[in-house]
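A.B. asks: As structure tokens, here come the structures.
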Structure I
Amino acid sequence: MSRCLVPVLCVLLLLASSRALLAGPWPQPRGGWFLSTTATLVPDFGLHPVRTEQYVEYGLRPRLTLAGGFELSSRLERLDLFVRWHPRDLPWGMAWGLTGGLRYTPNYYITTRAVLGLDIGRGWDLYGGNAWIRGGVRLLSGTGFYGTELDTDLTLQTGWRSGRFMGIAGITLYRNRWGGLTRLRPALGVTFGTLTLVAEAVVPPGGEVEALRIGLWSDF
């Protein structure tokens, strides 16, 4: 593979797993909204170093959540539309969700992909705050130059929130026909009223910070 393609593929893989902090096994309440806007700084690649992402969830029914989002640089990079169904909780307080939808990436060699996902997690009270642990897998299938391809996106995350402050530690592994990318994703958040400001670092194992993501979240 040409060396000039490597940065492009790395950026695409990074974007594909950039929503690790958002979707999960817990549904939105009926009529409830979650909105986020995020800026991603990618200092090493230089093609479109700053990207912005919008993400929204809406509780259509008590256990049915609609979600969508898009990502922009100087052009549209990605458009997502999903529905997430939450069956009854599992034993020991475990919650889970099943996701289905589509991803449109007009500048990638596979422009449209079907997405299937599974998320599972548990939350509990801890030291005066709320802690959680969750894991998720996404399967992305589409047809490109090389025929039908199947990518996998794995996420593992733990976090704790107390009062206005939140800390998160996560890891993602994205794998496609070119190989795999593993990234550590620590994040800190602070709440101001109904808004939460979140700073997330994207770090290769044993490496320097690859990108910094600054997000603003709102629940209502």
Structure II
Amino acid sequence: MKKNLIYILIFFSLLVMSCEEDPIPADIETLIFGKIYDSTNDIPIVNEKVKLAEYSTQGTFAGTNYIFKGFIDSTTTNINGDYNLPFTTTGNGNGYQIQLDFNEQVHIPNLVEFIQDESIGSQEELNFEGLRLYPVDLKVIITDEISKEINVYKQFPERLIDPIPPSTQNSVRRIWIDKNVVNEITFQIGTSSPFLNHIIEIPINNTTELYEYEVEINSTDFQ
């Protein structure tokens, strides 16, 4: 029985290995270019880092496994939000991606774009939509005793920022917001469901300059 199991495992291992695609040949010149632009505010996203990642694919029981090989090259967007990224294939992988770093001052919903196989050896335009965010110092005043840590979530993009430690009365958090809309900030107590939440709104303030927004909360606000 054990011997049969070993044979089965070897068979499936060979099957998985046979699904690995051959690498793209080396020394093929390709040009990727595009723009990162904020159409909401009608401004380019300047000095945004653009990286070229190489990977290989391997078949697994669950589907396709993407194996990161390394970054081949990088550049930054110019004053118009444009970038040009020529590269030469290495022969190590069978696929390439354009990747952007997370930047809390710019909300870019999609940070990765795959380069089409048919573009290798020619050129491809890959554009990204961004949203420029602007700084606010969120001053939180707690008017009674809250003995638990308070998690703080901002809206664009939705993510956790530095929590407020237990029994803290006053704290300031630098956040970046969309100046064109009302921004929600969620304060949350608890580490497992059900959570206790309190949501405040930062009203529209069509300014690009840093300003302070003050909010008072207490234990009765959390539901």
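No lab work stands behind these numbers, since they all come straight from the coordinates. Values in this document were obtained by computation on a predicted structure and should not be read as measured data. Cβ atoms are built from the backbone, for glycine too; each structure is taken alone.
A.B. asks: Computing mean count of other Cβ atoms within 10 Å over residues 24-31 for each of I, II, which one ends up highest?
C.D. replies: I
A.B. asks: Out of I, II, which structure matches 3.9 when distance in nm of label points 7 Å out along Cα→Cβ at positions 56 and 208 is calculated?
C.D. replies: Checking each candidate, the match is I.
A.B. asks: For volume of the Cα convex hull per residue in Å³, the calculated result is 126, so let me know which of I, II that is.
C.D. replies: Derived from I, not from the others.
A.B. asks: To test your reading of the models, identify which of I, II gives 1.00 for FRET efficiency 1/(1 + (r/R0)^6) of positions 96 and 168 (r between Cβ atoms, R0 = 41 Å, to 0.05) when calculated.
C.D. replies: Clearly, the read-out refers to I.
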